[in-house]
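Colleague: Listed below are the structures to be examined.
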Structure 1
Amino acid sequence: MGQLVDGKWTTDQRRISEKGEYIRSETRFRDWISADGSTDFPAESGRYHLYVSWACPWAHRTLVLRKLKHLEEVITLSVVDYFMQEDGWEFTENAGCIPDMLNGARYIREIYTKADPNYTGRASVPVLWDKEKQTIVNNESREIIRMFDVEFDALGDASVNFCPEHLKEAVEQTIDQIYMPINNGVYRAGFSRSQQAYEEAVIPLFEALDYWDEVLSRQRYLCGDQITEADWCLFTTLIRFDMVYYSHFKCNQRHIYEYPHLWGHLKELYQIPGVSETCQFDHIKGHYYKSHESVNPSRIIPVGPMLQFDAPHGRELF
């Protein structure tokens, strides 16, 4: 795990507080693509390029929205290798990877220094690139999925809307509510360097899972009777939970399949046409178990578990 400092690559370790807490770095590129041309980045077909990893839950969000909004012919794609070594995310020709034919980069960090030669920070995915201005528009997954969802309606499928106006406030609040204890909570637990830091992450994680399982016992989706961006933000964490976070990150109080409503919700979303194509389980398992040597020194990838995401979900009862 490394980062760029004034445009130079350093192989430092993850940010850990004095009490052993994992601290996630903030994203730096936060420009906006607009449908009405009110920003410097108007929505145009073929102008933007998305850099992702199949393994990364934050990048996975953008892949789901790109698929479901029918933007695959509008926004081009490159996919890094799942095995992240000291040089960071790398483009290879291994199975499932799509090399960077646009900028010819070998590592994702080169995309960051092309946008800003003096950039300091993590070279993370997803990255939304503007081919015309030759720069990064945005590297914050939450904002990228909103742009895909709202600003590209004229170029994609406007009939699909995961943030309708009447639910916008609820969607924002729910995404905020699941971020720290669940989306980031699994990492805070897995990368902890003290017992106290681990327990301060893993206990709220399962309290939050308990809470949302209870919510889903009363309504079909997180914000009511319609799938929203909040459901997709939770989905990309839940789909990784039993196969990776439960064992690799010591989030083993319960499996997701032991939560009847979260498990049904996860299966329903997975079974929506096109979504399973974004779930590359070999990349997901390979990345976590091979890349995190400090967590899994042997780098052995477990064979299981065998999870039946295609089994009946029962959510139609709602």
Structure 2
Amino acid sequence: MPSLHTLLSRGIVAFLACALIASFASAQEVPGREIWKAGDMAVTAIQDLPGEMAISLFKGPASEQEKSKYFTDGKDEAGINAFLLRTGGKVVLFDTGTGSAFKSPGKLFGTLASLSVKPEEVDFVLLTHMHPDHIGGLLREGNRAFPNAKLMVSKPELDSWLALAARDISNAPAGQIKDMADIYGADVLPFAFGDTLLPGVTALDASGHTPGHTVYRLTAGGKSLLIVGDIIHGMPLQFALPDECATYDMDPPQAIAARKRIFDLAAQKAIPIAGVHFPFANAVGMVRKDGKGWKFERMK
């Protein structure tokens, strides 16, 4: 079995390939849009970058012919999104996009400005995991991009990267994560799965893509929303054929189990799901059981 060092390195290489695809996609200025509101919670989706996923990125039991039904010319629209939550007078970000890590700079900070949110007003940043297209916005010119924010990440996720950095000082991605953790210092708050991190915000175990990959459940006013990271990379394919994994997934069997578990929760409880890699126009929707798979239905 490949070592954690190898798997983490492969994940970074794969993500840089994904970033290249995103960087060449047509980028338009897309303002954030409110996608969900309940009680005192309001969630805004922010498109950091548009992008697309290639059919060649997905491996699983389906034949190439079967997989091709879910792609157009071997590609499918995707994106890199972040989510802004306003609740109880607090400002919360879920993931921070790419920052300047990729060829096309992310649009998170421009969109926050258009929403009249200053970086110093962000109280908390909650990470789905620590790949570069999710943490790229944490630093700007080597300094904290969000000077007053507490940074929350699952303990298994943080520990795996810091352990890699300690074992292999030549591993640049792990070293960058260590630098980021050092810069945020005591404001890095590791959590356990199942913890309530903020009123109405619970961390759910979605490990598999990475050792501590996290889905967040928001609950207010009797309603819930799931914010998901990389349990989904290619929407049409993986909703219909959830056994298909992107090459980015470090533990495919565990990633498949997490995907099915979250889809079941969303479908059975009628909870809308918002995705970091969903195309921006389809940033949130409902999940319905459909045969052996599921179907995503966009919410307007």
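Each reported figure results from applying straightforward, stated rules to the coordinates on display, with no laboratory input. Keep in mind it's a predicted model, so treat the numbers as computed, not measured. Cβ atoms are built from the backbone, for glycine too; each structure is taken alone.
Colleague: Kindly point out which one of 1, 2 the value 51 was derived from, the read-out being percent of Cα pairs over 23 Å apart.
Modeller: Source structure: 2.
Colleague: Ranked by distance in nm of label points 7 Å out along Cα→Cβ at positions 106 and 170, which of 1, 2 sits at the highest value?
Modeller: Sorting by distance in nm of label points 7 Å out along Cα→Cβ at positions 106 and 170 in descending order puts 1 first.
Colleague: If you rank structures 1, 2 by distance in nm of label points 7 Å out along Cα→Cβ at positions 34 and 258, which sits at the top with the largest value?
Modeller: Comparing 1, 2, the top value of distance in nm of label points 7 Å out along Cα→Cβ at positions 34 and 258 belongs to 1.
Colleague: Moving on to the next point. Kirkwood radius over Cα pairs in Å, for residues 74-185 alone computed as 14.7: which structure among 1, 2?
Modeller: 2
Colleague: Check the numbers for percent of Cα pairs over 22 Å apart, for residues 42-121 alone across 1, 2 and tell me which is largest.
Modeller: Sorting by percent of Cα pairs over 22 Å apart, for residues 42-121 alone in descending order puts 2 first.
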